[in-house]
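For reference, the structures are reproduced in the following blocks.
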Structure 1
């Protein structure tokens, strides 16, 4: 069994990509990760959901023609959230349809993340993602981030 932790960049690509008639590397990656998740289970953390919402909101603002999405989001958070509410609701439904396990951020995950920041020297976000994966007994992590290749016990599924 090879449970798979889905990093934010996988879900972002999954939700933003349009399947092509001729699969490109991202589409091939997306399909292989979804097959792994369907057979052995997939895991995410609240950090993934937080990052996903933030990145999607900025992308949607850009799609809507906002020149500086970050400044708009910071200056008008309530207006921005009203603007994206329908799309965000659809996103939560799409994520829920994947039937992923939500790994809690408990003391074991925090301690593991602290150790991963120290050695092999991961950034805090990467350390927390890797810690959640390891605590949830995942041996795979779907990510485009090569930093996870330095984590003993994790194999990176990358495009």
Structure 2
């Protein structure tokens, strides 16, 4: 039976972790969905808005318009699940590159610490909306530069050689 998803921000609901660590959602009409997984609709442009809670069989069972509208502790559970599922470090500084020809190794400072990765080609740096860039390393890991203008002059100078 496919009921339409509940809009969580507008209706009461219950979200808990069961003994196995899975999220269990109880909708206002009493339906219980075990093993739900939050998925962001717009993870880069609007990470706090438009979150779908998907059932274990891949169907949307609830929709959250704005995460800030969800009461605690459910908001914390959703954030925790999203953090474990998504991995997209944000580059805060480009410390060095081994060469201005690709492939080359970049050493960067991210919101998760310092790391190195191999950039295969210039096409692995993609401009998204506005000043946002997505850099993909040789293993397919995405690194986000949320706002190019916040990088230091040295970091922007290095990046300009690749764009």
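Read-outs throughout are calculated quantities, based only on the coordinates presented, and are distinct from any laboratory measurement. Everything numeric in this text was worked out from a predicted model, so none of it was measured. Cβ atoms are built from the backbone, for glycine too; each structure is taken alone.
Quick notes on this structure:
- For -19000 (helix-only ellipticity at 222 nm (-39500 (n - 2.57) for each DSSP H run of 4 or more, over all residues; to 500), calculated) the corresponding structure among 1, 2: 1
- Origin of the value 0.85, where FRET efficiency 1/(1 + (r/R0)^6) of positions 70 and 118 (r between Cβ atoms, R0 = 41 Å, to 0.05) was derived from one of 1, 2: 1
- Read-out Rg and Dmax of the Cα atoms in Å, computed value 19.6, 60, structure in 1, 2: 2
- When distance in nm of label points 7 Å out along Cα→Cβ at positions 22 and 54 is calculated for each of 1, 2, the greatest value falls to 1.
- With relative contact order in percent (Cα under 8 Å, 6 or more apart) derived as 14, matching label from 1, 2: 2
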